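Next up: the structures, one after another.
What follows is calculated from the coordinates using simple rules that are stated; it is not laboratory data. Keep in mind it's a predicted model, so treat the numbers as computed, not measured. Cβ atoms are built from the backbone, for glycine too; each structure is taken alone.
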Structure 1
Amino acid sequence: MNILGIEKLIFGVNDLDASVRFMQDFGLNEVETQGSARYFEALDGSGILVTAADDASLPQKIESISQLRKIIYAVADQAALNAIQAELAKDRSVNVLADGSLETQDDAGLNIGFQISKRRELDLAAEKINAPGAPYQRQLNELGVKEGEKITPRTIAHLAVFVPDAAQAEAFYVNRLGFRVSDRLGGGPFLRAGGTTDHHTLFLIQAPAHIKGVEHISFHLAGPSEVMAAGNRFLKLGHESFWGPGRHGLGSNWFWYFDGPLGCRFEYDADMDQLDEHWTPRELPLHEDNAQAYLLEFKTKNWAPFNGPVKKAG
């Protein structure tokens, strides 16, 4: 199945104003308003649709406290869409919507959809570094830190999802939709979709049924400096850091997670491992040292040994 990644997430939120402000502050671009619905996207067009929880146009709420209503996956073409429809229609109802997209439920009871990707191809440079012994990436007089530069997430990277039966959910995504296991942490699988080389598209977390839904949404940035700059800015706007900044071991991506009003966390990330069919999955026990290669605790420090302006000598 040629599934490329996450196209769109739909939420019915309890506090629409707070959710809108959160995503504006996070750096996503608002591009569409339909009634109470607000759509915020990354640079490639993948994004999040939010509307009030009582909006009748929303997909049916799942049996959970989660505010997530639907996960929509991007597929490469109509042939991929047809293959998914034929496979899943073997044992469940698959609705074809007016726009040609598909809608059904996975084995965890989450509402999922599939559509031919409308995401834009990106042609953007990554962060440049200079290191002794290597050719310059950043040329002479080209600065690495640019004050006030706007940072916009490039794409939805992946989801971590609470499911009541991780083994059953894994079997569905691997056997029915062609995902591959990249690694396991505490038995929870990191799964990458067949049409991407990103370390993971989904991370499945065993959890009680009443909280099933998205635990966090990750967005790729240009590199670790953008993670630090975007996270620092987000903190100054009054949002609460949950974990980070730091770097994961499995996947190698830099991270910084923040709590928010959509009932899940948002993550800035950068520099994820890229894998192919020759990769051999690792399995590690659940321990914080296996979840983070290192963690940088952000703290405000008054490091200057003086108060006020510097006095001239003499």
Structure 2
Amino acid sequence: MNAIQIDGKAIAEAIRIHVARDLALLQAEFNVIPGLAVVLVGEDPASAVYVKTKAKQAQAVGFKSQQFLLPSNVDEAELLRLLEELNVNDTIDGILVQLPLPEHIDRWRVLETIDPAKDVDGFHPYNAGRLAMGRPALAPCTPLGVVHLIKTVVSDLNGLDVVVIGRSNIVGKPLGLLLGDVGCTVTSAQLQTRDLPDLCRKADIVVAAAGCAGLVRGNWLKQGAIVIDVGINRAMDSAGTAKLVGDVAFTEASKRASYITPVPGGVGPMTVAYLLANTVSAAVSRRRLSLVGSHPESQHAWPSASEKKARATQFAE
């Protein structure tokens, strides 16, 4: 019996409906319409598609969406100036810089320049640190989406063994923290992990986020495992046509798993949906509003201006 496919598109649509309701409440009660700024540097085709999709969905649910398209040879200082302007622009609640960036730009300097309260990608060290400490924070969108997908098919995650293949700062590391927070026993693995197939065979849930097409084979899984495929890789089929495939050998894995996400149509839509949810949460939190109905996976608290000043004084001393 083949695994049941987890429909990321349908679940993401439910999140967008929830976000749209929150936006209506914000506008009706506080006359606030959240603003999302998306910055794209260069002309990478895949990045351009992602930015267009994010902007389109943001506008569809009612955000004020702005796109800033910069040439690939833009000076780093110019990009940083733009981010500083967006930081102090009160109509902007979320700032997203599409990765990857050109080699001459310091990725970390850029990410650290974004106001943590507007860091809807969840990549700023301040947010990463709070997440690691179990404090409210804007978490990366893909890990939030993965946890949500798992929760749609498992009512109780306490004590479940999870193997996360991939240790990136964007997916693997924050996902391990989020899953640990909901009671899972998490093993962090990577391509170099010894006896990786045997490790996966012991897991109740396997999350593949290594960026390696077809890495996880069917015989790597125990019967009835849940498989979440975060990978997006371009491969050629037998006819020489390019197609998107995941990190999991889907046909093989489907014969042993109980639930599995397809590629495309699984994790991808959830990432964009949680970008929208994070933007609403940022708008609510930084204005210190109380919004009944705000999405439960993305509640955040931010330091006040006086708290920020006190922290800066402490560091200066």
Requested in this report: Name the one structure among 1, 2 that helix-only ellipticity at 222 nm (-39500 (n - 2.57) for each DSSP H run of 4 or more, over all residues; to 500) of -4000 was derived from.
Outcome: 1
Requested in this report: Using relative contact order in percent (Cα under 8 Å, 6 or more apart), single out the structure from 1, 2 with the greatest value.
Outcome: 2
Query raised in the report: Out of 1, 2, which structure matches 94 when volume of the Cα convex hull per residue in Å³, for residues 100-155 alone is calculated?
Result: 2
Report summary line: If you rank structures 1, 2 by mean count of other Cβ atoms within 10 Å over residues 4-11, the highest one is 1
Report summary line: Comparing 1, 2 on FRET efficiency 1/(1 + (r/R0)^6) of positions 20 and 140 (r between Cβ atoms, R0 = 35 Å, to 0.05), the highest sits with 2
